[in-house]
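Bear in mind these aren't lab numbers, they're just calculated from the coordinates by the rules spelled out. Worth saying up front: this structure is predicted, and the values here are computed from it rather than measured. Cβ atoms are built from the backbone, for glycine too; each structure is taken alone.
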Structure P
Amino acid sequence: MDKIKIIGGKQLNGKIYISGAKNAALPLVCASLLSKEPVCLKNVPELSDITFLNSLLSYMGLKITSNDEIFNHHSSKTYTYQADDIKELTAPYDFVRKMRASYYVLGPLLARFHHVEFSLPGGCAIGARPIDIHLSSLEQMGAKIEIKNGYVIADAPKGLQGAHIIFSKASVGATCNILMAATLANGITKIENAAKEPEIENLIDLLIGMGAKIFGRGTSILTIEGVKELHSTTHAVIEDRIEAGSYAIAAAITKGRIELINAKAEHLQQPFRTLEKMGVEVLEKENSVIIDARNKTIIGEDIYTDYYPGFPTDLQAQFMALMTIAEGASLVTESIWENRFMHVPELCRMGANINIHGHASAIVRGVKKLSGAPVMATDLRASFALVLAGLAAEGETIVNRVYHLDRGYEKLEEKLKAVGADIERIKEPD
């Protein structure tokens, strides 16, 4: 299992190109199941999650081709997906256990083929993430669902029917799944308390490009008028706001200056506002954002994670790493996932002063310096938090179980080396 070795204490300076968003690409790829015509996706990031999902879709019968292209001045992948000969409507455990977002096949397959069998998902160990909202919503649309031997078995022999659905929480996954399912349902579907993330808007744009009739983009109330079929289109994956936020913190924690090419400040208003409160300069440009922490004093600041446009839970761990070396105390309140502080013991191994209170809050008291240590990654975003701590720490840090990083950060070592980090991957025999 690979490891990452970091020698800390290097100030980072330069440019980093932000890749396509993992959280946007995964539902976009699954949306290709809704049409028998080819769907072309540009700016797809090279991540293990994409590889796993492509393997599942190939197993089901999708034809997938890819080529390298220059998109927004950086190299990226373009994929074409064609679902004109689907042979398999089951997503087996061996595929789904590797990546939770495999559940995005649920809505499209049930909508188009009226049947799907799907292994209950796995994924990052950041608390219970049930798919009950997905299933109950599909039942409201007329699906018959049973859970048997660890599989969800769903049928809609007469097709899905439009329904008025009110989510109990603004779930991104459920919003994506029901949006896709509703495009081919009979009649009109109305979703209330829908998630409003930029990745949702990116999916809506793709579906409209395929011929879907969707109203309410950018709001919490979405109305979808079902159509008979969807057609071919070409669409680009938006930039990864979580990757951009993560590298912004890399500049801050090393007292450096990084220009984030292709980053969109409007998608990161809360995190960038927090950085500014902590003493970091954030400069918005037309096609980039500059993060400048040179000669700055980093001070503690509180954060409260919330649904978009609130502070993203996917940046909580990274900001906590920055707080460990800030002056004063910071309070972190996690309102989305109940078990997302597993990076805390690892940060404390490096000298951080963090106290967890209950399941939802942590107090971080800044220390003068962190010390390099061997640490263990527990989930995707916690992994990057440990990389950040390693960049700031004195001495050598070894981050173990970096397969988590490969799920969500494209060419991480290459990007960090380009701005001055002393970082390398240590290949371990399987």
Structure Q
Amino acid sequence: MKLITDFHLHSKYSRACSKDLTLPNIAKACERKGIQLVGTSDFTHPAWRKHIGDVLDDAGDGTFRCADGSSPTTFILATELSSIYKRHGKTRRVHNLVLLPDLASVDRLIASLESRGANLKSDGRPILGIDSEELYKLVVDASPDGLLIPAHAWTPWFSVFGSQSGFDSLEECFGEMVKHVCAIETGLSSDPAMNRRLSALDDVLLVSNSDAHSLDKLGREANVFEMERPSYHELRRIFVERDTTKFLETIEFFPEEGKYHADGHRACQYWCMPAETKRRNGVCPKCGKPLTVGVLSRVDDLADRPSDGQGATSRASIPFRSIVPLAELIGSVLDVGASSKRVAKLIDAFTAASKTEFGVLLDEPESELARLAPPEIVSAIFAMRRGEVDVRPGYDGEYGVVKMKGVSRHEQGRIV
């Protein structure tokens, strides 16, 4: 069976996250989106760890489901951890996604972190003074089947390759544990084509997740696997063996929409592409302060292949498709906010007809969509499938602005 998965999200206990992020609500939102396998998020937080134990039942093979039978959505145990530490004479800020096969392993990892002074009550995504190499060792000590995946690997401030506090290679970050790094998360501001410009990543799978801070952001990026049934251990096997026959594709943001794609200075509403940044010596022309160097520049700095993708022969490559999330797409066409009642009404029409958001965006035929939505919405969906979008790139924490070519009645839409 084909499973759409999203492993990186947050709970109501993470800073700046919606209070609606409970496990039953996440399960129901996944049904609407078309996500079958989702991460629990935030399992090191004591109140959320209790919520997991209270709400979920073991469904076998490293997976869990709502104990009351209210949803078919399957969970695996996953969390994001923030490490801030000194390495090679510099302060590093790296976020990592951790997946574990059972609650006993989760509790062992919690005990290890607490023994090292971690304040796990402070946030669903706690800040640890533990470097990434040591953290991976703790994950493997908690369970030899544990996985650690560098999160949003190119984000300037908090990632393995980040321009402000990261590294120039996985080896620098993970040391002797680099042999266990089988995947990285590309993040919203890059896509697989950009990452494949680095031959150093040829043996690394590229995963995509939402990093959702609210229910509506679930699945804005996702992964698609082929499995007989949801299984943590099969997922781990696919990662470790780089089984691209079972890892079918990723579902991506158009990377320009991500809020760190281009370089810029948000306070001055100024953005530019990498060549212009170099020409200006990395300085904002409006105020003279340093520009935040975005993902596109950072990829350019580390890449050893051209931007046209020539020469990439990775054995770990899989296909990908790019989307504009359904609420944002409809809102851009109608020139209303993504959370408006008009947008919700149209999405409810799809849901009432047993259509998932991913089905609508990626797979439903035109004749079926035309039965449920106005022509301009159908045209926008098919323009998106063809990649016919115009985007003003995001920069310095500001999301990009997107419109579908030739179908929007209005000047532009905004990803918020």
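Could you tell me which structure in P, Q was used to calculate FRET efficiency 1/(1 + (r/R0)^6) of positions 80 and 400 (r between Cβ atoms, R0 = 41 Å, to 0.05) as 0.95? Working through the options, I get structure Q.
As an exercise: distance in nm of label points 7 Å out along Cα→Cβ at positions 152 and 176, calculated from one structure in P, Q, equals 1.3. Which structure is it? Traced to structure P.
I have 1.6 for distance in nm of label points 7 Å out along Cα→Cβ at positions 96 and 120, calculated from one of the structures P, Q. Which structure is it? Answer for the origin of the read-out: Q.
For the read-out relative contact order in percent (Cα under 8 Å, 6 or more apart), a value of 15 was computed from one structure; give its label from P, Q.
Details: P: 22; Q: 15.
Among P, Q, the structure yielding 15 for relative contact order in percent (Cα under 8 Å, 6 or more apart) is Q.
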